[in-house]
Structure I
Amino acid sequence: MSTEKDKFIQATIMWTNKKSFANFMQLWQTGFRVKNPFFKLWRIFRNTVNGRYAEIAEKKYLAW
């Protein structure tokens, strides 16, 4: 049984390994609870550039 946290970590691992539209959409759907699409887009971009997603994928837990 997987929880939301497990789904998010799996989406992050997939996004870190291969940047594709399908992986982006999975991260988009599982990563955030807010409705604002601009906020979601900004956070995905920011977390990718800052290395947050790489850290989560490496350690397999929420880094923040």
Structure II
Amino acid sequence: MNIDSNWFLLLVVAASAAAGAAVAWTSRRRRDRNAHHDEHKSAVTSWENEGGNLAPIPAPKSRN
């Protein structure tokens, strides 16, 4: 009976470690993705705020 309880305890510890690793991996992945998104968003905002005007579109020449 003692061996069965030791195996059960080992199983619980292993399952807890696996669950903790999965939560940590998901959390880190989400944090990295959000950091990349924020970095990209600030880069786009900076690019949009550079100023200046677009070159004017040339008017078509009339054939007279």
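One of I, II was used to compute helix-only ellipticity at 222 nm (-39500 (n - 2.57) for each DSSP H run of 4 or more, over all residues; to 500), and the result was -22500. Which label is that? Working through the options, I get structure I.
For structures I, II, which has the highest computed value of distance in nm of label points 7 Å out along Cα→Cβ at positions 34 and 50? Comparing I, II, the top value of distance in nm of label points 7 Å out along Cα→Cβ at positions 34 and 50 belongs to II. Once distance in nm of label points 7 Å out along Cα→Cβ at positions 18 and 42 is evaluated on every structure in I, II, the highest one turns out to be II.
The greatest value of Cα Rg over 2.2 N^0.38 Å among structures I, II is that of II.
Taken together, the values in this text are just the output of simple stated rules run on the coordinates, not laboratory data. Treat the numbers as computed from the prediction; the structure is a model and nothing was measured. Cβ atoms are built from the backbone, for glycine too; each structure is taken alone.
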